[in-house]
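Please treat every number below as a calculation from the coordinates, not as lab data. Just so it is clear, the model here is predicted, and its values are computed rather than measured. Cβ atoms are built from the backbone, for glycine too; each structure is taken alone.
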Structure 1
Amino acid sequence: MLVAPVTGQTTAGSKFDPALATSPPVRAALAFVDAHFAQQVDEWIRLTEIPAPSGEEGQRAAYVRTQLEALGLTVEVDSIGNLWTVLPGAGDGPRLVLAAHLDTVHPLGTDLTVHRTDSTLHAPGVFDNTASVANLLALARAWQAAGVRARGDVVLLWTVQEELGLRGMAYWLDHDAADLLVAVDGALGPVHYGALGIYWSRMVFSGAGSHTNTSRGKPHPMRAAARCILDIYGIPLPDPAAPVSAVYNVGMIRGGSVVNAIPEDVAFTVDLRTVDPVLLERLDSTIVATCQIAATAESVTFRREWMLRTAAGGTPDQLAPRATHPLVLTAVDVLRYLGWSFAGGPAAIPSGSTDANVGVVRGLPAISVGRARGGDQHTLREWADIATARTGTRQLVLLAAALAGVDER
């Protein structure tokens, strides 16, 4: 929610000073964003219509690379497809990484045509995460046009395979370095400074199989899977309103190849999430034990296959020092300066499911900030609010300037 801009004092410990927005290079960068926002929206639409399912981001990455090189920037690409450029600083500030993931969840062949109304864009992937890809490109253009020079290097990074478990960011941090990490992902407003632990598992039940005519009384993997799914949904979870809760979901099921036989293998997936590492392990163990009990009851075998395993960043109490880190305070103050009201909820939230998680669990100061308002992500009904993307880009200009420092010497 936007209200009137705030020009008063900022939070103690924050790196943002409202006077920063009036310094000549930053003021020029903000003016560039405003003057070229219509072109940013056109590019946002163009990017959305470039397919980029996880693992197949090459066409979108090539577009980003072309745009960066047109600005005279040097572009680097690693072996899995991450792409980045460095806006060089004076050498006496922190190395700040701003990251947006290139990929979407929508497979090749999905109709990505963008439908525009006066205030919104509608298309699969338009919000998650194409809005961020466009925001970061707009930041690069504004920075270059205004001649901003920070004290520290500002790395603009476009990652791959985020939707497959933050793989691109993990690979990049294995081979490069950051002092501060900001993932541009999610709805504009809240600043996430924690890391949601995510376990994806494939639960597989196997047996000898049988023709339907001889199936009565035989071991049955499908029956075991059905029993297990129902029993999993009986596992108690903390109240959603509790300081620490959890969620799980059975999202996919497969098995068999013909109608008239007991299938030899049946599998379903479980998505388990919580910020609490102890709760994450306890629930995971309970789910696996539930599957084993169901397999034994139906005289079939069971095995768990890992699909994704990302660590939990910690409970709100465990993350209390991060809540007051200058990185978090600065991001909140920037949004307040831009007129964002947090009346509907907390400004900083000790959870997250973005590339920033990789930094959090490694002990790196890391947050995620939003790109725009939007909703229905990961569905064909996905939408994004146009005007708030401008606020999202202005946010990045001020955040980069505040965190990396502006060198006006």
Structure 2
Amino acid sequence: MNNKNHRTSLAYYIIQGSYWMSICVASNYAAFYLQSRGYTNSQLGLILALGNIAGFVLSPSLASIIDRSKRVGIFHCLWVLLGVQGLLLVMFILIPGKSILVSLLYGIFMAVVVAINPLNTELCFQLSRWGATVSYSPARGIGSLCYALMALILGQLTLRLGAEMLPFAGLLCLLCQALPLLYICRVKLGSPLLTQEAVEREKPQGLSLGKFVLSNARFSLLMLGLALTFFSYNLSDYFLINIARSVGGDTGDLGGISAFKAMMEIPVMLMYVRLTRRFRCSSVMGLASLAFAAKSAALALAGSVQGLYAANLFQALSFALMIPAMVQYVNLVVDPKDSAKGQAIANGMMTLGAVFASLIGGPMYDLLSVRTTLVIGTIIALAGTVITLLAVERKKA
């Protein structure tokens, strides 16, 4: 690997790590941040839901533009989203308390953060096509490692400094994404890794979003199963502070459990390529879907902070397997000219699950006990597992 190739791959890994640190700030500490400003569970759930809905619409729309346009590329979209994200974080610092404006801004903030994820995924495959030796699975493993470290750090910092330090942490994560992205842009514009500019200029136009959904019926059914699975997952993930408090924990435990959960993902994601040499991608997805349901049940049964740690052992077989498997599966079953759209739809269905978890989960935690809410989530996760097992196509890599 030449030096330029090595530096470009390293830059991408830093982007992934920094992005998942920003996810930790925006998502994992969203409930704590908004509650500190006076929002109830139902109100913060509505804000997160509206933000995820906007992200659900924005992600495939941007991907469709990238797939079909010869002028607008992935870098244009990433820079715009990062710029908006930075502006919003500054506004959170300047605008105190609880207001309609803060609610609106946080919803937009969530939408922007959600929309960046599939673009980062597609960037990995574009770098590979340009000649960089970069692999998504280890990059995502680095993302989990950075998420874990950020969760531990924020757990302690929020105990000492309070919730208002979170926007500053978000700005630091944003800077760590922007600098390596700037380097990759300079490499691409100045001296491409793969000197086949015609490939980019003459890329075939993909299907429109509507035609893509109609032409991939089985894939669309699988996406429904994915949405149900991630409804259950986010029902616990977004409101983890509520679950921790129900067994006597605090924000320090929130940081510790979040970090432990992310650490469970790292070895599996780093070894994912080896796993798929022995097992079909479809089999891995089926196992991951079952593990999501098992994790939800274990959380419902946990009666202590230690029990919450034990339940998150299932993170290694659920989230850590499903994320790289879904990325690989899209590349196996979707036409390459529609790859950005396929990745965005898969990410969008995970987001859709998060939307309903936010929208319905808030009132559920206000009206029902934590355990009852998690039992309902387990039932929904089992429904997602059944659909996933029925819809997944058994294709080899």
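Data table
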| read-out | value |
| --- | --- |
| Source structure (of 1, 2) for P(r) over Cα pairs in 10 Å bins from 0, in percent, computed value 5, 24, 35, 26, 9, 1, 0 | 2 |
| Origin of the value 21.9, where mean count of other Cβ atoms within 10 Å over residues 261-268 was derived from one of 1, 2 | 2 |
| Read-out helix-only ellipticity at 222 nm (-39500 (n - 2.57) for each DSSP H run of 4 or more, over all residues; to 500), computed value -10500, structure in 1, 2 | 1 |
| Highest-scoring label, criterion being mean count of other Cβ atoms within 10 Å over residues 341-348, among 1, 2 | 2 |
| Label whose coordinates, when Rg and Dmax of the Cα atoms in Å, for residues 85-316 alone is calculated, return 23.3, 78 (choices 1, 2) | 1 |
| Which of 1, 2 leads on distance in nm of label points 7 Å out along Cα→Cβ at positions 149 and 293, largest value | 1 |
